[in-house]
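Undergrad: The next part holds the structures, each set out as structure tokens.
Laboratory data are not the source of any read-out in this text; all were calculated from the coordinates shown. Here the structure is a predicted model, which is why all the values come from computation and not from measurement.
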Structure P
Amino acid sequence: MEIEYKSNSLRKKCEQADRYYGLQAKKLTQRLGQLYAAQDLTDIQKIGSARLHQLEGDLEGCFAVDINHPFRIVFEPVGDFDIPDYSTIKAIKILEIVDYH
């Protein structure tokens, strides 16, 4: 899958996860590797521990996958999707690493 980042600083933090995310770094790196290796979101949907889910409210149109509770990778599909079909989402933009609860 093609991955973009909301900002260069977010890309840097993800690439140097050990430096910025402490205990979350190993799982973050693993999850990012799974996203890069995926052909589309259906591949991520098959990973139960990722808990891929669509978001609502202020984050409507975005998706999230678990890192370690309660942290998530929040991203949006790249392209124009009225009703996203996971098999058509082949590029994403990572917006943040966050605990939105």
Structure Q
Amino acid sequence: MSGIEILIGDHQGIYIPQQFAMYHEDMDNVSAEDMEILKTGPDHEHYWEAWDSVLQNATATHNGNVWRLYQDGDLFAVCYELMTDQEYKDFFGEER
């Protein structure tokens, strides 16, 4: 099992946060207020602040493994513990 899963492709552009909020409500450490702001879309004055907060804090635990968000164009869920050293290097461009 890989420690990297793509959630939303970069073709969604500025709507990635909105799409995330609409379809991934099962994340921990995310405020309901931030999710509601994201659902309203990029015209909300606090959209990007809310998205930054979600990217920095969101986690999900599946089968005892903690997953976090990472965005570099596409939006990914990453589990550092499940990533091999080579996956980590290929994905982040640096050694662990």
Structure R
Amino acid sequence: MLLAVYLAWKRRTGLIEVTAVLFALFASMLNKTDIWASAYGTGRILSPLLVLLALLALKERRLAFAFPLLLFLPRIALQYEAQLRGALRGRL
């Protein structure tokens, strides 16, 4: 959300920037507690914003815009740890 505020503050008018700001505005109005309580709920709801910020990170080559997505990846990767370990050993 802070990165979207930063984009709005700098008055960035590209398609990715405007879409990210509008989606952050929409997501900030969600008031359901179970959405914000878990990494999965937040990741699902904010995934369009995370993708937009990651695209912006690739476009501008600034790692700061990729940090929100990078913060969710370890938690999601832990769910697949057993399957990945088996796949790397050749057992699915």
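Undergrad: As an exercise: semi-axes √(5λ) of the Cα gyration tensor in Å, calculated from one structure in P, Q, R, equals 20, 14, 14. Which structure is it? Kindly include the intermediate steps, with their values, before the conclusion.
TA: Numbers: P: 20, 14, 14; Q: 25, 15, 11; R: 29, 18, 9.
That value comes from structure P.
Undergrad: I have -10500 for helix-only ellipticity at 222 nm (-39500 (n - 2.57) for each DSSP H run of 4 or more, over all residues; to 500), calculated from one of the structures P, Q, R. Which structure is it?
TA: It was calculated from structure Q.
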